[in-house]
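Please treat every number below as a calculation from the coordinates, not as lab data. Because the structure is a prediction, the values reported are computed rather than measured. Cβ atoms are built from the backbone, for glycine too; each structure is taken alone.
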Structure I
């Protein structure tokens, strides 16, 4: 919810009271007729009571609701409201001023430059290690490496503490300047390398020559176990060369095996005071399995790669079979693997699935657009439905629906959304003798997109007894800031789809932003489903429980009251809920309360995935 300053809040209330549109709910609905506002008309509060009370309720509603592109509802409302008054009217000018002030208030501050990725995080104790850290940083830079030191690499505008946390989370490894102060278990640098252990980062202790201002003889902290300590007590250049070789070895199969063995030793040390801790036991079991696999890889990398390739191919073949096969193998021909396989714990979306089923059963409909923020579950919902349709059945007991073929295209997969991929996928659904002349026509550079597609639609009308479905996934990447297509061929293909004579081809499109111009073309042949709300209770809680099948995270059997704060924090977005359990599984020292500290960020999905 957008929070206004007291001055803006007072100005907003005073102006709304002056507007006749706030005399009743019916009068206010006359404003909610634009494309942006119409979906919110039915949710307006009822005008029972004084006008001032009604203004307060509406203002709260306008500040709580957001459009699918992230804008708070009050902005398009003010934009439309001011247009209802003549420009020379005083109220128009005052509403215009309020609009501009709230727009400036709602605009997030520009983000500082991102930190580098896969860098070497230099951890040191300021009291006795700063000079060594700066020497190491300079030497690594001169050698062509990518070190990160808070004193030198915190970008302008970044909070230093936040920068260290982000750099630690994104680093490839941590270089510990080992001095008496950094070895102390309660030091700030110790907190950093303990957090790095939680992030599964390799830690390389570096012993420097003791200076005159601290006691010599720094010992390796017990929690770092038997990790090798690199000697920096002599000349710097050969020590840096040795470090670079050590870093290169970390990426080898043998180096990765050593890291897993260090992490197993860490877990076994943590288990001693708490031998029944389920999260540590779960980590140990997982690490032992990973070590077994990694030992085989280290012994014979080429054989391990061949075996992995065969397993992947077998898994892909299993995924390509329908979710509910009716006769052994899929009856529906489909092109390309789906961009996502919905998890077995997929929850709810019954209303949306019924709307999609009605769309697919209506031969007059051609284009379905599912619009929603990232992480809300658009792709999972559509892919789950299409996977079920591969066997001729709709999910959730919505009945049978045979389809003649499915083409999957996604901007996050290997088969991206493009006209060549779209045309080629459609032709692969046709018999070879019907596809050949269409492929020859496609190669004619003088033919427009519509001219190349017209015979394709006609051929499917003659040969396909049931719908032919195309998924265009994550098309927001093809839209400009005005929500128009930057890919002229895809834009022309969708227009041709909508303009053509009756045919059985239907397109399902998922996006974070609606392509506005396309939605206005033959709207009677389209359906738009906004998917901007997360999962409600008890569905959101079930996603959390599904991420803890063994009960090690204390979520599996937790009551809804225990899980409700996490569901509220994530707004019920499935991907954010999944990221919570991933973060808890990845770091056995983290707790649910740790992950929910502070106010929920605007982009909670990105924040929680970053934590995971």
Structure II
């Protein structure tokens, strides 16, 4: 570890920096949400004249160690930088650990929410990180690079954490960038944007569009909900629209952009700005997605949004009980939720939203109120989730103060498992979780006359057709990812349906589990949500005594999955399990990294989508 500047005496020359985007996909060519943070750092450093080499592991085949080793040695790298969010701990750690294995004297720097949320526990957990960048990193990273190259004192750099002897030094907070127009555009090219655009990003309301680019028009959020942590500071700042559209002009001139995901935490704070945005974007004929608040929406605004190409509106709904909304500091009411969702539904614009259960004030009564509202408005297809406590949030600080989180470092290493901070007993919460997993399957109408048209077994994407039960419209959908939270939307009336798991695919999954049991004797299934719940409900094979459901959430482990006990990951060691199936593809890479770090006896981690293949080679 870097302990003081004496260890940097050799660094009185220009250094070579390798910026690594962690691997977020299991298969090269899979879609993922493009992280903008590291691309802004790259463009800022390049503008300042530093020797920057970039590496996006999501588009590089092969062993992670060999890929990083090759770049470090061939390009004479002195400093490796990476970053990510708290739940991506294992993928971030893999990068810095690999760099130190290649060269123990290499300098490693980590940024992003994983550091900003709670810096010291993150540095301890990451172990191989020499420096952490706290908050916005554009100014900080240039100052840190200058200090490394000219042997200056690290303590004078605001917004970092580093090790000094046996303790960590956290410097003064870095002020947020006032004018975000001054920050260079993201280094899209440095991180293989061309390859990225050919993939399909997951989880965007079933749109499954290629040529989708992520762009920012603002930073942070003016609200302070108890479950949120703003990784780029507390002050909400918006880019000028001139700056945004200059960047869009460049992207359109270089690439075949068809869809934009506005990566803003909140897009529609300034309604007049939204109106101008919609007017200016019309000429591009590009559709887009953004996050909104229900108390900002009017009929007039919806007409403008629809005319401006807004295809999907995302809302943070959280609860259908006003006591919980108040406790969460949402600043909205159930009445506003009802009014806005009806307006949006009637407008024909697609939308998505979620209820999250388990707030500090959550009781059986408040949870039942939300579930009752959800059933009465089933046409909206609101997602049901358990609240997650992220480092840096009010809930995290509350859980640490109350002793619910006893070990901050281990909490991060475990992947930020869902915990009970509510007024529900563990038994009550476990029953609630079971209801949340079963409700989307048991309480919603299935698509009529559903027919499987095509399957890509490698990627887990299907083509299908079916008839809407509401308006009787015949629909065709292509490139739909299995085992995700995506819904199928009727192209006429907008009614949403679960993506069906067709009987032939279920049969293939069961047959492949039989093959796994025959070869390995025991199989773990890591990750319990409503998709895995549906698998267990409808499978005799998965009730074999040698199938072990696993989840990192202690609360989920207190319930039974259709008679099956749910285990902690340690069962892998106790039962000497050799193979793990992951039924939640979006978390496959994070789970695989956690397994690689902690369970050396595992020989194979398998995406559930691969088991839909009748010819899958075990």
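The table for this structure:
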read-out: Structure from which 4.1 was derived, distance in nm of label points 7 Å out along Cα→Cβ at positions 14 and 238, options I, II; value: II
read-out: Among I, II, structure where P(r) over Cα pairs in 5 Å bins from 0, in percent, for residues 182-405 alone as derived comes to 1, 6, 13, 17, 18, 17, 13, 9, 5, 2, 0; value: II
read-out: Comparison of I, II by distance in nm of label points 7 Å out along Cα→Cβ at positions 358 and 390 - largest value held by; value: I
read-out: Among I, II, which structure scores highest (criterion: distance in nm of label points 7 Å out along Cα→Cβ at positions 198 and 590); value: II
read-out: At a computed 15.1 (mean count of other Cβ atoms within 10 Å over residues 22-29), which of I, II; value: I
read-out: Highest-scoring label, criterion being Kirkwood radius over Cα pairs in Å, among I, II; value: I
read-out: For -15000 (helix-only ellipticity at 222 nm (-39500 (n - 2.57) for each DSSP H run of 4 or more, over all residues; to 500), calculated) the corresponding structure among I, II; value: I
read-out: Structure responsible for -0.89, -1.04, with log10 I(q)/I(0) by the Debye sum over Cα atoms at q = 0.13, 0.14 Å⁻¹, for residues 38-277 alone calculated and labels I, II on offer; value: II
